[in-house]
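**Q** In the part that follows, the structures are each spelled out as structure tokens.
Each value in this text was obtained by applying a stated rule to the coordinates, not by laboratory testing. A quick note: this is a predicted structure, and the numbers were derived from the prediction, not measured.
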Structure 1
Amino acid sequence: LAAAGVPTRIHARRPAQAAQLVAALRPHLPDPTLIAQHPSFITNDPALMIKMVVNCTPVGMAPQTQASPWPAEARFHPGQILYDLVYTPPDTRLMQQARGGGAHAIGGLGMLLHQGALAWQLWTNHPAPLAAMRVEINY
């Protein structure tokens, strides 16, 4: 997204790690699309509303399924998109928060499926049995 010119912010539970990620990515992406900020910066002001949230943390993954990386005081709104890379459970607390505010929520099973398919192809040098894999993970 950042390479396409979409303004992107890196929010992290540990801002120092976000700053390291921004420093590593900056030479490859247009400046200043990456800004390291703590999640408490997230606002409920519609004028400053985030359009898409991609959760790349393990927060909410089994067995801590009631956890969420989203600040309790922040709300999702209609028109927002959440992509939660967590794949177990398939419907995370974060996804429930997003849908509760009217946002569209997407879980991580699709990413897991396609990463597995690519790994299969790399290891076996044969196309992955994508349909069978999809059935196996109930996706």
Structure 2
Amino acid sequence: MTKIKCILEVDMKLCYCHSDKPFESCCEVYLSDSAIPVTAEQLMRSRYTAYAVHDVDYIMQTTHPATRKHYDPRSIKAWAESSIWQKLEVIGTRKGSASDTVGFVEFKAYYFDSVQQPQLHHEYSTFKKVDGTWFFVEGRVL
């Protein structure tokens, strides 16, 4: 086996959220409903991963019920599928720990759009915990 092939095989198993953890023990446990995110950052990372794997159901399910009506699953699916997700960079968090009920995460998502042009989505997201479950409330594009 060549060195390049070995590196590719290892890289393919890493989580899409760029946590440097294996996908199976990182975001996959959330997308498969085996666990729920304990922090706002974990939810944000899992939502990024959901975009990367086109899991629109997870994206909608983790959007706060009060704001869910503002998001169109078909549009989300179209954007997710037409983009090639490259990298997630968490800039910072405020609150959002296991003991908090609100949290804020600033991040940059790098991707190629439908015409293969590099794009950057820079967002400051608000999260709220309801009955022990974190939800995305809204995002402000920076």
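**Q** Relative contact order in percent (Cα under 8 Å, 6 or more apart) was computed and gave 20; which structure, 1, 2, did it come from?
**A** For relative contact order in percent (Cα under 8 Å, 6 or more apart), the value 20 is produced by structure 2.
**Q** In terms of mean projected area of the Cα convex hull in nm², which of structures 1, 2 is highest?
**A** That would be structure 1.
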